[in-house]
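> Some structures are shown below for you to check.
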Structure P
Amino acid sequence: MIQLPHIGEDLLARMLFESEKVRGAVFGNLVSTTLNSEFLPELRLNKCGGLYFDGAHKIDVAALSNDTGECYPIEAKLGFNRLGKNEFEKRFLGECRTSHGNKRVKGSMISILERKLPKACDNQHLSVSWQDRTYTVSTTWTLVARKVVVEKWRATQAPQLSNNCRVVEFESLVELYGSSSKFNALVKNLISINYFNEWQCAT
């Protein structure tokens, strides 16, 4: 059965594209998004200071402003397990290192967005490319997590994220997006594919 984390990036990208209210909740006053913006799931980072990022280093949802040339990153953690403060910090907030003979960055995307980068990236901008244009990744970013996870952080203790990170509950975005039927229609549209053609079943 398809679970929310399987399609979370695509779902968030579509919600952002379609709803001004969702954009307001995700970005707040940190960034101005206009009709001249794009919302793309799983956009890979360009190299930084001569270091390459691997295939797993993708921004879950990249908000690209064609007016400013800036990319505002959104990271989605839409599961329920292993997201308590201590485990979250252990999994996602360690300092990045290098691998492959000091040619690649090794670390989580959250550590990268928090700029816990190797020294080769000091004073270097992170960037992404889309359709022959390069966008600078902003230092501010949004983490989208499930309501029960965020509430647990508030009740006990939250991970030590910097002030550059804005935490938003996924359920609040769904409510802003619209009715349950509207949300269900969006999900249905995302996962409705022609399996016969996709799997090349024709003889």
Structure Q
Amino acid sequence: MAIIGKVQTGWAGTSGGPGLTQLYIADIALGAISQAQAQASVNAVRTFWNAIAAYLPNELTLTVSQVVDQYNPDDGELTTTITAVTAPATVAGTDTGSYSMASGMKANLQTNNIRNGRRVRGAIYIVPAASIAMNNLGVVPSAARTAVNTAGNTMITSLATANVNLLVWGRPIKAEDGTVTRNGTANFVQTVDTNEKTAVLRGRRD
């Protein structure tokens, strides 16, 4: 049975309630994720956030959970949980400027897969982002996009050293009785590409 894992990052320190970023990973062969792979994965995600701390308000604190839940990607059922031995250190934003609570950056997770006639891709929403992540035209400047892209692609490379892939989970569709009418899919991320346009969130679980 194929298995995928979920690495969660909690956002705290600003008004509007806590935030949550969920990234999905998988063993290169879609087998069970080992404890060593779980550790490598939470470390790689923590390194990603730390690399872009300059683009986060200093009120923010991000905490990557050391608990990695594992799911059957086909039906979305939780199968088991594995805990990394060492909890990653928290990451604090460093920018002291003013910022918009609901605005930030969107890093697209690009895959080579097509599903139902559309290319599969995901996103990491970096919201709120510091004022330096937006210029006076309201777009994300190239320096900020390059920083996020570099951090994202470094994360992909770091995961690969542990035989882990970052992925976009095409979630299954279920009928009211719980019957799976369309299986989920695991789509490996090839690259990270940040939008020039700013992102606006209406929820905090992206």
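> Rank structures P, Q by relative contact order in percent (Cα under 8 Å, 6 or more apart) and report only the one at the top, that is, the highest. Spell out each step's value before the answer.
On the way: P: 21; Q: 25.
Structure Q gives the largest value of relative contact order in percent (Cα under 8 Å, 6 or more apart) among P, Q.
> Here's another thing I want to ask about it. Distance in nm of label points 7 Å out along Cα→Cβ at positions 21 and 181 computed as 3.4: which structure among P, Q? Can you show the working numbers first?
Values: P: 1.6; Q: 3.4.
Answer for the origin of the read-out: Q.
> One of P, Q was used to compute Cα extents along the principal axes in Å, and the result was 49, 40, 31. Which label is that? Display every interim value, and only then the final one.
On the way: P: 52, 49, 38; Q: 49, 40, 31.
Here the read-out was taken from Q.
> Given -9500 as the derived value for helix-only ellipticity at 222 nm (-39500 (n - 2.57) for each DSSP H run of 4 or more, over all residues; to 500), which of the supplied structures P, Q does it correspond to?
P
> For mean count of other Cβ atoms within 10 Å over residues 37-44, the calculated result is 17.9, so let me know which of P, Q that is.
Working: P: 17.9; Q: 23.2.
This value belongs to structure P.
Read-outs throughout are calculated quantities, based only on the coordinates presented, and are distinct from any laboratory measurement. Here the structure is a predicted model, which is why all the values come from computation and not from measurement. Cβ atoms are built from the backbone, for glycine too; each structure is taken alone.
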